[in-house]
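Structures given as structure tokens follow.
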Structure I
Amino acid sequence: MRVFYELNEQKIADDIADDMAKSMDAILAGEPVGQDPLNDAMGKIEAGLRGYLDADEWQQVSGQVIAAAAAGVSHRFKKPRHARGPRPAFIDTGLYQANFRAWVSK
């Protein structure tokens with residue numbers, strides 16, 4: 001997660017700034033602002049991390065290898081260690097990737 005943030009820090013900041021600017025424009029125009037004014041930016045961050053994991057960019061940047069991923073171990077199947085090709089790191093069952101949420105706290 002930290003590596004993803006460091007690689008995409010400026011894009012994340014730009015997306016958040018754009019959403020804040022849109023919300024401020026809406027307030028100044030007298031229009032209602034949604035319950036979560038950063039919803040679009042958070043969605044872009046979530047989609048970006050999922051793409052980052054799918055593309056296996058973490059391994060390309062860090063140069064580290066996760067043995068289970070390289071061996072193709074996947075607990076989605078009845079026989080997790082059955083011979084199959086390598087898979088991207090951090091996508092064993094898909095839970096981490098599917099449940100990732102970005103949010104802003106006060």
Structure II
Amino acid sequence: MPQDTKNTESSESWEAVRMTAWVRGRVQGVGFRWWTRARALELGLAGWARNTEDGRVEVVAEGPRSACVKLLELLRGCDTPGRVDGVAERWSEPRGSLGGFVER
């Protein structure tokens with residue numbers, strides 16, 4: 001019996017995941033964490049964004065895979081505060097311990 005790929009894709013997009021992204025460029029002191037928090041809350045994601053000592057912003061988000069992919073697209077987009085030179089990401093299993101989305 002053939003597998004229904006439409007249902008498979010749909011269930012994968014709602015699968016809960018944890019996405020960690022490191023954003024480099026001119027992203028500190030320009031409202032980038034606030035902007036990221038606003039976009040993440042609009043997407044229904046839980047997590048946080050914080051400045052790192054090396055000048056990047058680290059973003060951790062948990063929720064449906066489709067929402068995390070959308071946030072990643074927004075982080076890489078041209079409408080962010082400051083200037084994004086690159087984004088590296090890592091995907092993992094959600095820990096489920098996050099509530100809301102905060103700036104750290």
-9500 is what came out when helix-only ellipticity at 222 nm (-39500 (n - 2.57) for each DSSP H run of 4 or more, over all residues; to 500) was calculated for one structure; which of I, II is it? II
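Distance in nm of label points 7 Å out along Cα→Cβ at positions 28 and 60 was computed and gave 4.0; which structure, I, II, did it come from?
Working: I: 4.0; II: 1.9.
Of the options listed, only I reproduces it.
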Kindly point out which one of I, II the value 13.0 was derived from, the read-out being mean count of other Cβ atoms within 10 Å over residues 20-27. I
Supply the structure label, taken from I, II, corresponding to Cα extents along the principal axes in Å with the calculated value 55, 28, 22. II
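Taking distance in nm of label points 7 Å out along Cα→Cβ at positions 36 and 68 as the quantity of interest, name the structure among I, II where it is greatest.
Working: I: 2.9; II: 1.5.
The maximum falls on structure I.
Taking 23 as the value of relative contact order in percent (Cα under 8 Å, 6 or more apart) derived from one of the structures shown (I, II), identify that structure.
Values: I: 23; II: 41.
Checking each candidate, the match is I.
Values in this text are rule-based calculations from the coordinates and carry no lab data. It should be emphasised that the depicted structure is a prediction, and the values quoted were computed from it without experimental measurement. Cβ atoms are built from the backbone, for glycine too; each structure is taken alone.
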